[in-house]
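The following blocks contain the structures, represented as structure tokens.
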Structure P
Amino acid sequence: MTTVAPAGLAPALAAMRARLGLIGLLFGPQLLAGLLPAAWSDKLYPYLPVPAGAAVANVQPDSAALAPWPGFALFCLYTAVVLALAAWQLRRRDA
């Protein structure tokens with residue numbers, strides 16, 4: 001069964017779905033890593049999007065985080081992947 005939204009509500013729902021998808025891409029892997037055993041989670045944590053981006057802004061070096069330049073490079077890679085997915089979605093949906 002499908003639900004039909006009023007015409008003015010459809011763009012707002014689509015925008016909300018896109019924002020939730022972006023939040024899921026940023027924070028979802030971090031939440032899923034928390035479900036792994038501690039030994040795996042500790043090794044995976046520095047390579048997730050949020051800690052990799054935070055490695056650039058850390059004033060005190062953190063032994064559990066990446067160094068600033070590798071963290072920045074990894075965060076740029078995540079950004080490039082998200083932009084590539086967005087471009088793919090735009091080409092697929094735009095007539």
Structure Q
Amino acid sequence: MLRYPAILHQDGNDFWVEFPDFPEATTHGALAQGDNPVLLAQACLADAILFRLMACEPLPDPSSIKPEHLPVSPALSPEQATRMSDALTRRRGTASQHP
């Protein structure tokens with residue numbers, strides 16, 4: 001399973017998460033009681049991966065996870081999993097057409 005480093009910032013109930021390997025992927029907001037910023041980070045990472053696959057862009061290899069990082073794996077909804085599978089299929093088809 002892929003695990004990418006994330007940096008979680010929290011100030012009271014406000015949080016933001018950034019991913020060194022995906023500079024375009026950030027999520028932020030105010031946490032209500034019981035909210036888990038890690039779950040929000042997992043969804044954000046899944047979206048970033050999906051968008052890159054749909055654009056036929058390469059995925060970075062996960063960077064080393066340092067002590068200040070939170071290891072995050074993408075959490076996919078069934079819809080995201082289907083879209084990711086479709087994107088991978090299209091990507092493979094495009095790659096096989098170009099020797």
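Each reported figure results from applying straightforward, stated rules to the coordinates on display, with no laboratory input. These figures come from a predicted structure and were not determined experimentally. Cβ atoms are built from the backbone, for glycine too; each structure is taken alone.
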Match the computed value -13000 of helix-only ellipticity at 222 nm (-39500 (n - 2.57) for each DSSP H run of 4 or more, over all residues; to 500) to one of the structures P, Q, and report its label.
Q
Of structures P, Q, which gives 3.3 when distance in nm of label points 7 Å out along Cα→Cβ at positions 11 and 75 is computed from the coordinates?
P
When relative contact order in percent (Cα under 8 Å, 6 or more apart) is calculated for each of the structures P, Q, which structure yields the highest value?
Q
Any idea which of P, Q comes out highest on mean projected area of the Cα convex hull in nm²?
P
